[in-house]
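Trainee: So, here's a batch of structures to check.
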Structure I
Amino acid sequence: MNIIDLLKYILMGFIQGLTETIPVSSSGHLLIFKHLINLDIDFDTIAIITNLGSLLGIIILFRKDIIELVKSFFGYLTTRKEEYKANYKYCWLIVLGCIPAGIVGLIVSKLDLFAKIDNNVKIVGISLLITALLLFIIRNFKGHKNDHDITWKNALMIGCFQILGLFPGISRSGSTIVGGLTQDLKRDTAFKYSFMLYMPMSVAATMLEVGDLFTKQLSSTIIIYYVISALVAMIITMLVTKWFRQVVNKGKLIYFVIYCAIIGSLVLLFM
């Protein structure tokens, strides 16, 4: 095992975990760092591995909500008790919110529409500026709707915003939180619903991509690197997501407006 190589994989896991759930685009930042320090690793594979780590972190973080929703969903199906009805409806709103990006995502994947721009760092710069603009527009939105006030129209509109997250360099969490706030959701309601949409979409994307890993000949050393990278991504994702929830609830999205505007401009000017 080479310490320098190990540090590279730890770095990629750290960058993924640091940027996955905040509105700055993890894939965009991985690409920026790849260009900056010329990493000689399998970028596509490490992106899949670290994304899986982040997904596990989010599932662990929201485990109580997930268990409660699953219990309520099947509880209402089998008993029709009123106590389960609100969460049962919320489950279907999650499904509904995933449909627009799910359909467009399949089309993009099958037709490979982003093949020519996926590794274009200039596109990341433009995407960061778009993110900065969207966050600036909704930076002071508060909203009034709780989890169980979300309507099917709200869910569809937020789902349409999630389509933006399919574009290289645009944050999925950022686009759905922006969508939630435009639909009069409270900040924490928008945050939670954003991640309820994130999990099934991320599971679907990972299932589509992870099959490629089984076709590769991997040494035991590389497998260890991948596992460590995924664990780093998982732990950092959990810590950053807890912090990000506080930032959203306090209405401090302006920090991300400034960050995305600066980094996006630097990427366009110098990379």
Structure II
Amino acid sequence: MLPPSHDCAPTLNDQQVLDFCRDGYLILPAVVPDEINRRTIDFLEAHDGPQPDQILAEPWFADHVLRNPRAAGAVRSLLGAGFRLPGMMANHRTTCPAPPQTWHRDGGSVYARRLDYLQVFYYPSDTPEEMGPTEVIPGSHFVRGKANYMGHYDGFRHALRTAAPAGSIFLTVYSIWHRRSRSTGSGVRNLLKYNYWRTSPPCRDWLADPKFDFSWIRLSAGRPPFEQFLDGIAAAELFTWLCGLEEEYHFQGGQCWPVNALHRAPFTQEGLPAALWPTPAP
């Protein structure tokens, strides 16, 4: 039997969806109530295995974590109406201090500039840098790497530790490069990880602004390991797919959108789909 689906109002706007396409993650700090965080920790103490699927059947957990208004609204913005709720639950439980993991992308990653599923993480307790929060490399969801090569890397200049207070949820593109960072504190760190899936065709039905000017957006963040502009080009392709405009976007090379947006060239917007031109003011 498939997990149930869910629908709610979207909460992300055009800029936030663009940022997610470029960076591959979104952090929502402290969105789960303290009482639910405490109940989750108590549950995980009683079910301390790596796959506590039983928690999915707890109404308090489903209502406040899986269907959390802020988190579910962000999922709805990215996966569309009627998205599928998680059917499995993993807990990356670590006794600190502990060394860092090697960089990796999770098994089952699909490399396509479309978004049919999300990987989501939940910290039920405070997770400062001392407790080894998950570390991600922004933009790396577009970079395919084999596990035996990725494991040779150590630090990346632009890597981000997702240190966050209790009740924080963060969304990622499943294929983003990540690892558990080094911990120097003592105690137990719980990290719940689960997936949501798309069930409806993509369309721009989040909090879209008809006057949003895509001709000026800065999608290229200038971070390694990309060649110049390639991160912005990949993010633009993913964003237009999410808008349901896959057939209207073709990067032809050179000074084509979104490269020309980076240089603020108002007289040449070659490549920008007509449906994304802002509605003129009355």
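Trainee: Quick check on the output: 62 is percent of Cα pairs over 16 Å apart, for residues 55-126 alone, derived from one of I, II. Which one produced it?
Mentor: Corresponding structure: II.
Trainee: Of structures I, II, which gives 5.7 when mean projected area of the Cα convex hull in nm², for residues 191-254 alone is computed from the coordinates?
Mentor: Values: I: 5.7; II: 7.0.
Structure of origin is I.
Trainee: To continue, here is another question. One of I, II was used to compute Cα Rg over 2.2 N^0.38 Å, for residues 159-198 alone, and the answer was 1.35. Which one was it?
Mentor: The read-out was computed on structure II.
Trainee: Given a computed value of 24.5 for mean count of other Cβ atoms within 10 Å over residues 23-30, which structure among I, II does it belong to?
Mentor: Label of the originating structure: I.
Trainee: Given structures I, II, which gives the highest value for FRET efficiency 1/(1 + (r/R0)^6) of positions 47 and 207 (r between Cβ atoms, R0 = 25 Å, to 0.05)?
Mentor: Structure I gives the largest value of FRET efficiency 1/(1 + (r/R0)^6) of positions 47 and 207 (r between Cβ atoms, R0 = 25 Å, to 0.05) among I, II.
Trainee: Can you spot which of I, II the value 0.10 was calculated from, given it is FRET efficiency 1/(1 + (r/R0)^6) of positions 7 and 111 (r between Cβ atoms, R0 = 25 Å, to 0.05)?
Mentor: The structure behind it is I.
Trainee: Taking relative contact order in percent (Cα under 8 Å, 6 or more apart) as the quantity of interest, name the structure among I, II where it is greatest.
Mentor: Greatest value across I, II: structure I.
Trainee: Tell me which of I, II gives -5500 when you compute helix-only ellipticity at 222 nm (-39500 (n - 2.57) for each DSSP H run of 4 or more, over all residues; to 500).
Mentor: II
Trainee: I've got another one for you. Out of I, II, choose the structure whose coordinates give FRET efficiency 1/(1 + (r/R0)^6) of positions 95 and 239 (r between Cβ atoms, R0 = 30 Å, to 0.05) equal to 0.55 when calculated.
Mentor: The structure behind it is I.
Coordinate-derived values only; no laboratory data. All figures in this text were calculated on a predicted structure; none of them were measured in a lab. Cβ atoms are built from the backbone, for glycine too; each structure is taken alone.
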